[in-house]
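In the part that follows, the structures are each spelled out as structure tokens.
Every number in this text was worked out from the coordinates using simple rules, so none of it is lab data. Small disclaimer: the values here were computed from a predicted structure and weren't measured. Cβ atoms are built from the backbone, for glycine too; each structure is taken alone.
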Structure 1
Amino acid sequence: MKKLRPIDLTFGAMFVCLMAIGANITVWFPFLAIPIGGATVPVSLQTFFAILAGMMLGRKLGTVSMVVYALLGAAGLPIFAGLKGGIFQFISPTGGFIFSFILIAFFVGWMTEGRKIRTVPYFIFAAIIGLAINYGVGTTYMYLAMNTWLDLSISYTVAWAGMVPFLIKDAMLSVIAALFMLSLAKRIPSTLKNVNTQ
């Protein structure tokens, strides 16, 4: 990675903060929890911000920002979902989603950084790839956690079935992330171009 400039550090730190806010938005705004079939689906914005970090910062800086977020949470700062922190969050059933944010930023950033032609279909495609990584890693990890060290027997199908409401919500937010990024690039193209070429 090239030498980091103050604006790079600012963008990276901004996304660490956005991830913490996105994980806990329903703590401050409970009305954003959506009732679906008797269950309540919280509107987490972490997938949205992880995809946006890859698109806006590129694969290197975007990945670093997600790693910093994970490390700060592991150190005990209450920045994971439910205002939780600590290393044990990584072995919880949802720990895989934390790891997936790092992969999202890398692969989405790799697909979009430095692209001269920015089209809506391509950026939506990149966002959907990020979403697939998010749920592929997170749900598989949850399944393994429950069937091994948590000693809770569930099938892989049941694990995925429980994710459907969240998947629908995050699919819509992923498309919004792509559209937002393209709109942002038109407003401040020089800044984003510099960030994406790191």
Structure 2
Amino acid sequence: MAFSNFKTIGEVLKTFQVTYTEANFINELAFTISDYFREDLELMMRDAVVDNSEFAICENLIYPVIKEVWKTYRHHFILWSHQSLNYHEKLSGFPEYILAKRSPLGKVVFDKPYFILVEAKQDNFEAGWAQCLAEMIAAQRLNGEYQIIIYGIVSNGATWQFGKLEGEKFTRNITPYTIYELDKLFSVVNFIFQQCQVQLNNLVAA
């Protein structure tokens, strides 16, 4: 059963016995956005067709943001696009983006996943979160005995929502963020990356 077969969060919660809660767990962590990025994004949103398809939204609005933040953390993580994530037949598929630990074997080797990003296709955040949560559960189980918090992001390019899976509890952040408040959005994405970095450091030190 592919991740995309799940259509509601409730379906995923019942299937895998995960509890649901809502809380604002995000702490904004300031990130310096380059003038070039701001000007390029503004140009694209003003003069280009950035949202006529799922691929266009990913390439023009979602990936540029997470790639810009990833650059700061690139020595420890790899940002994968449409990489296979497979735990078993009920938890398999191709998330839009995965942040995974950089493997000591080289950048082409897929290692432990830390966060998942899913596009809210046709602005359907319910289905987007159903798919994302299933992927987060797969990521958690692929980490095995290393019980890290898995983070999730669902976005339609304009609106960004955040969640985390800690043990058997899924928490969705109450407050959404938008690409129209770029500094806030970047500070939240930076926080997610930083939390992944903290967990990685803790595992290395353990």
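Suppose mean count of other Cβ atoms within 10 Å over residues 58-65 works out to 18.5; of 1, 2, which structure was it derived from?
Values: 1: 25.1; 2: 18.5.
Derived from 2, not from the others.
Looking at structures 1, 2, which one was helix-only ellipticity at 222 nm (-39500 (n - 2.57) for each DSSP H run of 4 or more, over all residues; to 500) calculated from, given that it came out as -12000? Only structure 2 yields this read-out.
Looking at mean count of other Cβ atoms within 10 Å over residues 130-137, point out which structure of 1, 2 has the largest value. List each step's numbers first, then the result.
Numbers: 1: 21.5; 2: 28.5.
Ranking 1, 2 on mean count of other Cβ atoms within 10 Å over residues 130-137, first place is 2.
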